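Before anything else, here is the set of structures, which you'll find just below.
Readers should treat all values here as calculations from the given coordinates under stated rules, not as data from a laboratory. Just so it is clear, the structure is predicted and the values come from calculations on it, not from any experiment. Cβ atoms are built from the backbone, for glycine too; each structure is taken alone.
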Structure P
Amino acid sequence: MLPNPYTPGGRPRVFVGRERERGEIRDRLARVIAFGEMAGPLSIVTGPRGLGKTSLLRDIADQAAADGFVVAWVAGVKRQPLLPELAARVRSALERADVLTTPHARARFTELALRLNVGIGSIETKFAPVRSEGAFAGQLDVEELLHEASQSVRSRGGAGLLILIDELHAPLDARTSSDPAPDPAALRDIGMLLNAVQNMEAERERFPLAVVGAGLPQTMGLLTRAATFGERTNEIVLEELDAPTSQAVLVEPARQLDVGWSDEAIALAVGRADGYPHALQVIGSAAWEAARPEEGSRIEVADVERGWPKAEQQMASMFRARWEAATAYERRILRAMAEIGGDAVLRRDVAQRMGVASADMSVARASLISKGIIEAAGYGRLRFTIPGFGEFVLARGDD
C-alpha cells in the first residue's frame, strides 16, 4: 500500500493556499534582504485552532532559510515569561548556522541571554549585576541582543534574522477562569518585546531582522494590554479555506503519489470539512486508509463513506477535549449556542435562553474565547471556532 500522504494534527506534506498571507509576509522579508533593515513592526497571524497558523509559519521558515535567513523558532508557554526562551532560541539558531564562531561572540551572547534570566547555572551570578533591575534595562537588553544577533548574520553574508513566535497568546492567558489577569512576569516580558520592536523600527537600518508571531483571535487585544504599541502590530487574519483551496489540499498530496480523487468524492469530502484545514486532513487520511489505493487509481465516494466513522471519531476526540476544558457554567453557554443554531448567534439570545443577564456571561464568555472554543463573529455575536462542534454538544444530551 502506498504511504498515507495526509497528516492530521501535523504539518501538511504539501502546503496549499494562503497565497495572500504568504505574499504579505514575503514582501516584508524582502525589505530585510534588499536593504538590510528591519521588516517593520511585529506581524501576527491570528485565527482559531486548526486553521493552519503553525503550518503557515513553518512554510515561511523554510522559504526564509532558503533565502539566507537564520530562523529562530519560539513557542509561547501558558503564563510563562517569553524572553528567556526567545534568547535561548536565538542563540541556538546562531550556533546551528555557525555564526558564533569565536569564543568572544559566544561569551557575549551568553551574557546577553543571562541578563534576560535564562539562568545558565553558576555563570548567572557573574552577569546578574551588569544591569539594574527593571523593564527599561530589560528592554535595552532585548534590543542589544537582537542587534548583535541580526548584524552577526548579515556580516557573514546572510539575509538577516527571522524570529517566529508560535502560540503568542499563551504567555498572556488568564491565570484562572475567574481571574482574567495574566501572569505579571509574562505581561512584563511581552511589553518589553513590543516596546523593543517599536524602538528598533525607528532605527531599522541597525536591525536586519523580522519578528512574526501566531496566536488565537484574541491575541491582538492581549498585546494591546501588554503595551500601547501593541495596537500598531500588523495583524493577518486567517479564515476558513474556500472550496477550490480545500480541493487542492486533498488532491495535491494524492497526486504526488499518482492517485486521484473522483469529482463526487472531492465534493463530499470538501462539504463535510466546511473549509476547516484540520478536518480536511482527517477526512483525507480516513478515506485513504479505506481505499488503500495503488498508483494510477483514485479515491471514490464509497471510500470517503467507509472512512467517515473513523474521521468522525477523530473529530469527536477533539470536540471532547474542548468540552472537558469548559467549566459547568461555560458548558451552559455552549449548549445554549448549539440549541439556537446557525453560523453565529447573538449574545443577548444566548443570555435569554440561559435566563441570565448578558453581563453575567462576560467572564465565562471571555474564558471560552481564551480557550479557543468560541470567537467573536461581529458586534454582539458569537460562533464556534470549529465546524460540527454544535452538533457534538447537542448529541451529548443533558449531561
Structure Q
Amino acid sequence: MGMTPRQESRSVGFGVDQIVENRFRLPQDGRFGLLTNDAAVTAGDPTLQSRVALQRDGINLVRLFSPEHGMTNDVADGAPVPHGYDPDTKLEVVSLYGDEIRPTSGMLADLDGMLVDLPDIGTRYYTYIWTMSHLLEVCAEVDLPLWVLDRPNPIGGDLRSAEGPLFDESRCDSLVGRFAIPVRHCLTMGELARLWDREYGWNAKIEIVPAYGWKRSDHQPSTKLSFVPTSPAIPTYDSALLYPGTCLFEATNISIGRGTALPFQQIGAPWLDAARLRQRFMELQLPGIVSNTVSFTPRIGPYQGELCKGVQILITDHLALRPVAMGFFLLHMVITQSRGDFEWTRYPTTANPLGENHLERLVGVKGIAELLSTQRENIANEIRVWTTAPNWTKRVTPHLCYA
C-alpha cells in the first residue's frame, strides 16, 4: 500500500486518478464503501464519475454513501435525501443527509475499508466536510481503515488567504460547523481529515491519496480543468469563490440569486435601493472586486418569481479577494440602509429543521447579528478582527499534504 513512482508532470490529477492510473494501490480483494456524488469525476475524463472509474478498475465497491444534495447532486439545498440505488454501479446508496447524518456502525460492519471522494469548495459551512468528519470519527471507533481520495481546494490553499472567525466549539455543533476552523480554511479534504484525527485523538487508520500537480497558490482556473458544479447553487468557480461571503445572506430576507444563472454572485430584494448600495460598496475599494447594479427574478428562495433589485459582484483579482470580509461589509451596508425592510429570517434544513440562529451557526460566533445591525463607525477595524484566524498556519502546517 502506498505511492508508486511516477514521472513528473504539470498536469493536475485527483486522488482517484492516482488509483486508476496505477500510481496508488488499494489493498487487493477488499470490500469498500465510498462516500461520493456525481460531482466527483476523474481529471482525466470530466464526464466519468469516480465511482464508475474505480469499479472499472477492479475496486470492489459494495456500498455507496451520499452527502447533502444526494448522489445525483441535484437535490435542493437543505432538502432531505432518501436512501436509494445507483444505476451506474448497481449499488445501494446510503444517504447521510436524511434520517441519519452520521453513519451507524452497522452500515460499515461488512466493509474492509471506506473511501471518501467529494469535491469541497473550501468553506466551513459547506456540509461535505462535516459529513466526512462524522464518517471518519465512526471509522475510528470501529477500527475501519479510511482513504481520502483528495482533490485541490478550488478557491486556493495559500494559508495567508484564510479568513475567520474560528468556530466557537462551545456552541452546539451542526452540519455547517463542528470544530474550530476558519470560515475560509484553505485546506483540502484530506488535510482537514488529518488535522481532526490528530487534534481530537481519534487515531483513525487514515491515509490520504493526494492530488498531484497542484500548488497551494493555485485556484481552480489555474488547473486548466473543467469546473464541475459541486451542488445546485455552485455552478461556477466564481460562485464558489464568493460563497464564503454571500452565503451569510441565507440568514436574511435577501435573495442570494438561487434559481438564477448567478447564484452567490448577486444579492437583491424588491425593496432594495441598489444604486445607493452599489455606490457605498464601491467607495470601500475592497480588493479584487467591483460591482454593478442588477435586476433578477429568482426561481428559488426569497421573492421567488418577483423582480429583485440588487448588486452583482464581479471578481477582478481572485488572489486579492477576501470574500468573508466582503460579505460582512455588504451585509452591514444592507442592514443599515434598509431599516424597516431588512429582516433576519430562519433557514430550515434537514440538519436544522427549525432554521433558528442560522447566522450564528454560519459565523460560529454568538451575538454577531446584533453587532452587524448596529451603525458602527469602526466597522472596518472590527471586520478585520472578526476575519482573522489566530494561529491557523501554525496549527495546520504539520498536517499539510502540498507545498
Structure R
Amino acid sequence: MAKVDVLLGLQWGDEGKGKVVDFLTPKYDVVARFQGGPNAGHTLEFDGKKHVLHQIPSGIFREGTINIIGNGVVLDPITFENELLSLAPFNLELKRSLILSTKAQMIIPSHRLLDAAFEKSKGVLKIGSTLRGIGPTYQDKMARVGLRLGDVNAKDFDQKYQSLKGKHCETLDRLGFEYDLSEQEEVFFKAIEVLRSFRILNTEYVINDVIDQGKTVLAEGAQGSLLDIDFGSYPYVTSSNTISAGACTGLGVSPKLIGEVFGIFKAYCTRVGSGPFPTELLGESGDALRKQGNEFGATTGRPRRCGWLDIPALKYATMLNGVTQLFMMKVDILSNLGDIMVCDSYAHQGKNIDEFMTDFDDNWSTNLKKFPSWSNHSFSKYDEFPVELRNYIAYIEGRTNVPINLVSIGPERDRTIIK
C-alpha cells in the first residue's frame, strides 16, 4: 500500500517549505495542505521569477499533479481569488488540478476584524498575529459555530453567514472596536462565486482512494513545529497542530499510512512576532543576518528576528514529528561570515540542559559552539562541499541522529543538492 509522506517545518516557520514541495512534486501524484491558512507564505522561485502561495498547495505549478486543500485548513475566499488571479498568466488547469475539502473552515471578513480587535486588546501582551483571521476562525471551529467550505452550496448559506457575522459584531461592539464591513463584504461575496466554481468534495475519500490505487501523496504543512498549538512556545503560537500528527487529522488519513517525514530547517533560525527566541541576535549582528538572508515575511512583509541554529529546539521538533530525513535550507546565507555559532545546549542554575524550553527567559542562557564559515563557491553535488560545511552537517546529524539528505544553496530549483 502506498504511503503518505509528510513535509513540514521544524522551526518557527519560513524554513523554505514551498521550494522543497515544488522540487519534490514530480515524484508525487497528489500534494495536500493539511493545516494553516493565509498566514502561511510559501515562496517558490524558478525561471527567474518569485511566486508566493498562501493557501494553494505548492505543487500547483507541476503539470499532472492533483492539489488538495484539506479539512484542517482555514480558507479565506478573498485571498483564494487573489491567488487564482496571480496564477492566471501560467495558464494552469486549476479547475482540474485543485480540489477543496467540504470540511475546511471558512474565514469571513469579520474574522479579520476580530483578530485585530483581540490583538489590540492584549496591549503589550500581544502575540504578533498576522491579522488574517486565523485564530478567530479556529475558535469558531472549536465552538462549533463556524462556516465550512461545503456550506457555500447550501440553500441557507446567506442565513448561516449573517448568523455568524452577527455573533462577531456583538463581540466587536462590546470591545468598542470601530469597523465598516460593506466594502469587504462586496469583495467577499464575489469571491464566493469563484469558490463555487471549484470542486468542493469530501477530500478524505479522494486521498484514501488514490492511496488504495497505489498513488503517492505528499502532505504539506504550514508554519513550523515550534508554533504548534500544543507543543510550541504557548501562547505565542499558531492555532493549529503543525506537527506530523496534524497531517492525519487535517487530511483524514490513518497514522499507519504515514511514510517518510521530511523535516525542513534553516541553517540558522528566524522567528516572526512575539515569543521566546533563545539564540536571537540583536543589534547590528541580527540586522546583518536579516539583510544577508532577506528575512522579511512573505505574507506580512515584517522583518524576521534572526539568530543562530538551536540544537535543543531542532532535536525536540525532530522527536515530535518522527522525522526520517532532514532538509537544510539557506546554507548559502552563512557563507563567508567568519565564525558562526550554534546553540549546543541551554544553561540554568549551573546545569546544562538539552531539553527545549518553550518558556525560555532571562533565567536561562545558551551554550554556544563555534564553527568556521565556508566559502560560497559554485558546487553542484555533495562531494564538492567545502570541508567546513561538511563538518557543520556532520555535527547536526550527530546531534539529531537523523541524516541531512537535501541541502539548499539558493532559492532557485536548480540550487538544490541531494546527498
*Given that Cα extents along the principal axes in Å, for residues 303-390 alone, derived from a single structure, equals 34, 32, 27, which label among P, Q, R identifies that structure?*
Q
_Identity of the structure behind -17000 (criterion: helix-only ellipticity at 222 nm (-39500 (n - 2.57) for each DSSP H run of 4 or more, over all residues; to 500), calculated), options P, Q, R_ = P
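If mean count of other Cβ atoms within 10 Å over residues 183-190 computes to 19.4, which of P, Q, R did it come from? Walk me through the numbers on the way to the answer.
On the way: P: 19.4; Q: 26.4; R: 13.9.
Going label by label, the one that fits is P.
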